[in-house]
Every structure is written in structure tokens, then in C-alpha cells.
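So, here's a batch of structures to check.
All of the numbers you see were taken from the coordinates with simple rules; none came from a lab. Note that this is a predicted model, so its numbers are computed, not measured. Cβ atoms are built from the backbone, for glycine too; each structure is taken alone.
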Structure 1
Amino acid sequence: MEIKKLTVLGFSEGALTMLLDILNSQKIYPDIEIVNNLNLTPSKEYKHPMFKIKLINDIEIENKLVVLGVTKPHIKKKICEVFNLNNNQNLINLISIKSDTSKTVEVGKGISINVNSCIAGHCKIDDFVFINRNVSIGHHTVIGKYTTINPGVNIAGNVTIGEECLIGIGVNIIDGVKIGNNVIIGAGSLVTKDIPNNVVVYGTPCKIIRNNET
């Protein structure tokens, strides 16, 4: 795949670092334009020596290859609505060559899969899902739109994860569990039973801490 120029929508140092590392793993070095129409000032370093990167205020993305540059699910959804990305044909998937995704996995658009992640057969990964490094996903698992899975998560088979979920570092999810929409699971939690919509959970085993009102 040859990409000469890539436009990144959204400005999160963590997401940008992940995207640049994936491109580097594929030995793809496009010129990077980051849409920073909100004039955000970076608080941490994000640049990579192999890429030419510039910040732009132009929000015209017609005929440009685009990816999302944020990880928070509700912000991903908002950017998609503002730029009408659900109907955009110029979205690309960024999948590290050091990840292992079964040929039977169904993937959507605008997804990112980082290094050392493994996705077993017959899973479905919906649009704008981010899967960070060292994640294991078991067979026949379904992951909904805009969800972000942080490093070191283990998801067993036949699991269903809804839209706009945020799965914290090192979470373990047991076989057959169903997780609703707009759920945050705290780092290190063990999920042994179904979780309803719009809640924050944490613990081993995890319990509902509060409602998620994002």
C-alpha cells in the first residue's frame, strides 16, 4: 500500500504515537497533516523522525485519505459526525504487520490495530475501533463502533462489546460476556458477567461504580 499524504483528524499525543508506530511497522512514510482547527497545544512529544508532520487548520477533507487521531470513544464519534465520516470512502485501516489477525475476521473502516495484538477467527471489529498493543481477542467476539481497547487486555471467545466503550489496561473478560454501550471498564478489572449500558465498572470481579454520563 502506497500512501503519499495522510490527514489525521483529532489531536491526541497517545493516538498519534500509536498511528505513527503502525505506519513505521509497515514501512509506509506519508507526509502527515494533523487537523488542529481548535489550536490545541501539545503537552507531550508525539513526532517521529521518519515522518514529515505539520499542523493545519483546514477542515476540508474531500479526496483526502484520513484516519482518526484520538482514542476517547465519545470524541471519535463526535469527529465522525462533524466530518460525516460514516459515509466517507477515503478512510484507511492501520494494522501493524506485527499483529496477528485471522483471515476470517470481519473488519470495518477507520480501525487501528497495534503491535503484538492477536484476533482469533470469526470476530467482527466494527468501524473506528482502536486496539492497542498486546491485546488478545478470542473467537466469535464482536466489538462495536468507536470502542477503544487499551494495552494488555485479554478478551475470551464469544464476547460482545457494545459501541463507545473504553476498556482499561490489563482488563480480563471471560467467555460469553455481553457488555453494553458507553461502558468504561477500569484498568486491571476482571469481567465475569454481563454489563449494562452507560456505566463505569471496576474491580476483580468488577462491579458498577457509577453511571457513565459522557
Structure 2
Amino acid sequence: MTTYDFQDGKGPVPAHKHSNGGGWVAETASVSETSYVGPEAMVYGYARVYENARVYENARVYGYAMVRGDARVYGDAMVRGNATVYGNTNVRGNANVYGDAIVYGNARVYGDARVYGNARVYGDASVKRGSYRSSPLQIIRSDGYSFTLQSDSSVVAGCRDFTMDEALEYWGDPEHHMHKESYAIVKSLISISKAIGEVK
């Protein structure tokens, strides 16, 4: 019987290298043949990786976590506990999704973000840093462009990553594309977050 030590304090356990990618998978875990587990990635505990999901680089999926659909977990990211990641999501970098958190749709969790508890990150939300025990504030512009408030009160929207003051200046410029709606969204994020105590 082949064994492998997943460095989780349980010592070597029965495991095999996944046929699609060569990463280590504990016999207690479940990974579809269509899913990819890269050579440096690990899936263990009672985790499940299904459908076309991809786990690669140094990523770890463990506990009772589930990754499915076309989701991607990579870099040094971890999905653990009872967390679920599905759809076209990306969890990457040093991100950590755990507890009963769910990430789905086209959402991105990356950087050093921590999503846990009963948090839901969905749609086109982008969570780059900080900790989220509940769902982050997100407002979608009429053209589908998503503005997500980070836990440090900054705003990530597409490739834009601004402090609140920078966001107000950037989208407050009358020459900017969709200036009025974008500026109103940023102001709304400030108002809502103040109302629930996220911005002082």
C-alpha cells in the first residue's frame, strides 16, 4: 500500500498520485478523473474535487472542503474545513478559504485574503486582502463591472485597486468612462459600510 505524509500531523496515510496531474491524493479524499491535481498540489482528509476543477502549484484542499465546476485553486492557496468553491472562481496566491465559506460564480479570492465563517463571495467580486467572516460589500455597475469593498476600506474593481480617496478621485473625474454611476457606487459603498460599521 502506498502512503504519503501530508504534513498535517497525522503521519503517512494511504494515498496515490492522481492520474491527471500527478499530485498526491489521500485515499479518504475523492477526486474526479476529469479534475486536475498538479504535481506539487495536495488533496487530503475527506476533501472532494470534482468535474473540471483544477488544483495546482502548491495549493492544498483538505478537511471536508469541496472544489468543483471549473474552479481553480493555485499558488499557495488553501481551501479547507467545510468550504465550497465552484463555478468559474479563482482562489490563488496566499488566499485561505475555510469554515463554511462559499466562493462561486466568477469571484476571485487572492493575495492574502481570508474568507471564512458563513461568508459568501460570488458574482464578479474580487477579494484581495483582509479577513471576511461575512460577505464583502459588492455593487455591480450597469455594464456588469463589479466594485468590491475590501476589509481595509479600499476598493477593488476589475484591475483597479484603490484606497477610498483614490477611488473617489479616479471615478470622480468627469472625463472618466461612466463617471456619474461609478462615483455614485463608490459613495454608496462608503455610506453602506459606515452604516454597518466597516468604515470609521
Structure 3
Amino acid sequence: MTRKSIKLGLALLATLAMSAVVASGASADPEFHILLEDTTLTGAQITPNVLTTDLGEFKCETIKYVGTQGPFTSETLTLKPIFEKCKFGAENAAVTVNGCGFLFHLAHEEPFEAFMDIECPAGEKLVIHTPGCSTTIPPQIGLKNVTFTNEGEMNTRALIIDFNVEGIDYIEHGGACANETVTTNNGTFVGQATVTGENGAGEHRPIWVG
């Protein structure tokens, strides 16, 4: 084999190796990213985050989210809701969260879609109380559709969440319920929220998806 053939062969191998690296990076699954270890997640609704069932629309003046992401990169993110000043239809409503939260699993590249699980401690459920009817939302997996979008740049990065979730299971208890003690799976949860990172002093910490 001549020196020229050897050089051409080496060049070809280098080109193939670089192509493999590029292809690997292009096909990588999306992940949530944080930059610093002391990052906690906080969020709030931008537009009303509305749960709709046979009883009507459940909405709150304020919905906050607190969350965690253990490693610097992860395909999942957990947010726990805090509901304040709520109504279910025309009735005042109170929520017992019982430690339940939303676990998001990234599924696709841009737009960054995710499946949503409702997860609770063993034996617990999320319960919405109104006069004459309580709505129980049990743990469930694989709900869709949820989309994450990046906003801001560099150290100001944050996430926008668009909820358009369908097929939520719930059970109603009480004489004023539309379908007492029957498991119904036509619940929806829609709206938009923002999620940011911060440290213990409340200073912004970036979070993004990609």
C-alpha cells in the first residue's frame, strides 16, 4: 500500500468518526439541565391552570409549583402544586395534596413534549373538597400532552410549560356529584406555567431543556 493510499484511508476514517459523533449528538434524547448544584425549582401559573371534570371547572387565583431535579441533567422533572383561593364551578374549594405531584418524562426533541405522571406517596391521592362533593385524583401515568419551551438566555434561562392534558382519572364522592363513586377518565388540565431555578437566597439559577 502506498503512502498516498494510507493517508487517504486515515482521512476517510477520521471523516467517518466525526460523522458518527455528529450523528450521535443529533440523535441524543433531550434532557432538563441545571447549571449549579444548589438549585431548587419554583413555578407559577401564567394563564389559569384549569382542571375540568363533570362537576365543572376547577381553577385557583394562585397555583404555585415547587420542584426538584437531582442530577445536573435528567430526562425527568418533578413539580408539586400549591393551590390557593380556589373554586370548583361556583363553589369554594379546598385541596388536600397529600404529597402528590407531577412527574414529567421528556419524550421528543423540539417541540419538547413530555408525558405527565401524577405520583403520590403510597396509599395517598389528591383530593378536591367542595360542599356536597369531593373529587379524588389517584396516581396515574403516561398522561399527555405537555410541552416545554425555553425562555431567556444564559443565566436567565427558564422554562415555559404548556398543559393540554387529557384523560385524567378521577372519582367523585358525595350527593352533589355528577357521577358518585364512579371512576371517570374524561378530566382535562390546561393552561400555561413558568418554572425557574433559584438558590437558597432566592437568586436566579438557570434551567433549560435540550
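A few comments on the model shown:
- Which of 1, 2, 3 leads on distance in nm of label points 7 Å out along Cα→Cβ at positions 41 and 73, largest value: 1
- Read-out mean count of other Cβ atoms within 10 Å over residues 57-64, computed value 10.6, structure in 1, 2, 3: 1
- When relative contact order in percent (Cα under 8 Å, 6 or more apart) is computed for each of 1, 2, 3, the largest belongs to: 3
- Read-out Cα extents along the principal axes in Å, for residues 97-144 alone, computed value 20, 20, 14, structure in 1, 2, 3: 1
- Of the structures 1, 2, 3, the one that 1.5 was derived from, the read-out being distance in nm of label points 7 Å out along Cα→Cβ at positions 81 and 113: 2
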